[in-house]
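Trainee: Read through the structures below before going on.
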Structure I
Amino acid sequence: MSDWNAKIIAEFRANDGRVGGPFEGAPIVLVHHVGRRSGKQNVTPMMYLPDESDESTVYVFASTGGAPRNPAWYYNLTAAGHARVERGTDAYDVTVTELTGAERDRVFDEQARRFPGFAEYAEKTAGIRTIPVLALRHREAA
């Protein structure tokens, strides 16, 4: 894990899910996932968009700051189909579903409206890749 992520994770946990700096006021979730090749446990901080009609669902964006490739965590999550998240002071299991078409566009556009950096990421990736949007839905214990 990078020092950058480690600092964000420590701050998140020390402040009941809130962080400062460039992420001041932004909704952050910590996503626990397993490397699809390495089998290594990972924790990745991500900005999210809450679903306005379903409080058990949040959306995350594989933007990688507008890099030409998807982040490794995207492949880990889509391969596994499940993960664990820390949201505020809660931790719970989620299912992972990739959004497509108009639904993906609607959710991404709302994130870009709220946080214009995401529109810049989309501009950087135009013609190279479409930034994936994943729905993380709370999975009730069976």
Structure II
Amino acid sequence: MAGVRRKARMVALQALYEIDCARHDPRQTLTRLLEESTLPPEGREFAEELVIGVVAHREAIDAVIRRTAPLWPLAQIAAIDRNILRLAIYEILFDNKVPLRAAINEAVELAKLFGSESSPRFVNGVLGTVSTHARSSSSS
């Protein structure tokens, strides 16, 4: 199942990247990418859930990024890194279906695959801060 979920995250990331950079319609983009993918039904459902969730909560997610990476204006963060962060922050703060560590590890793996040399460290740092804030808010 972990392999299916990682592939689903990759499709979701592709969709989010295209939606962000090319301003394509989220539904049409997701539908096309899912048709092109070899994901089984549960993977397709997970990818769809991720994209719809990120799109629905994008303003709140972007506010979290601005707060946790104040030295990096959102527009100056590489588009791939920005969308990896959106995906992981959605999973950490809104979805709550995967363990915190798993969401961070998956995001770092995506950053290694698709980002620049510095992407994994940047993504890990921002998400570490997000998780610290998430833990402190949930315990108060």
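Every read-out reported here was derived from the displayed coordinates using simple, explicitly stated rules and does not represent laboratory data. Treat the numbers as computed from the prediction; the structure is a model and nothing was measured. Cβ atoms are built from the backbone, for glycine too; each structure is taken alone.
Trainee: Which structure, out of I, II, was mean count of other Cβ atoms within 10 Å over residues 49-56 calculated from, if the result is 19.6?
Mentor: Structure of origin is II.
Trainee: When you work out distance in nm of label points 7 Å out along Cα→Cβ at positions 65 and 89 for each of the structures I, II, which one comes out largest?
Mentor: When distance in nm of label points 7 Å out along Cα→Cβ at positions 65 and 89 is computed for each of I, II, structure I gives the biggest number.
Trainee: Can you say which of I, II returns 13.5 when mean count of other Cβ atoms within 10 Å over residues 73-80 is computed?
Mentor: II
Trainee: Also: With FRET efficiency 1/(1 + (r/R0)^6) of positions 41 and 129 (r between Cβ atoms, R0 = 41 Å, to 0.05) computed per structure, which member of I, II shows the largest figure?
Mentor: Going through I, II one by one, FRET efficiency 1/(1 + (r/R0)^6) of positions 41 and 129 (r between Cβ atoms, R0 = 41 Å, to 0.05) peaks for structure I.
Trainee: A value of -25000 was derived for helix-only ellipticity at 222 nm (-39500 (n - 2.57) for each DSSP H run of 4 or more, over all residues; to 500); which structure in I, II was it taken from?
Mentor: Going label by label, the one that fits is II.
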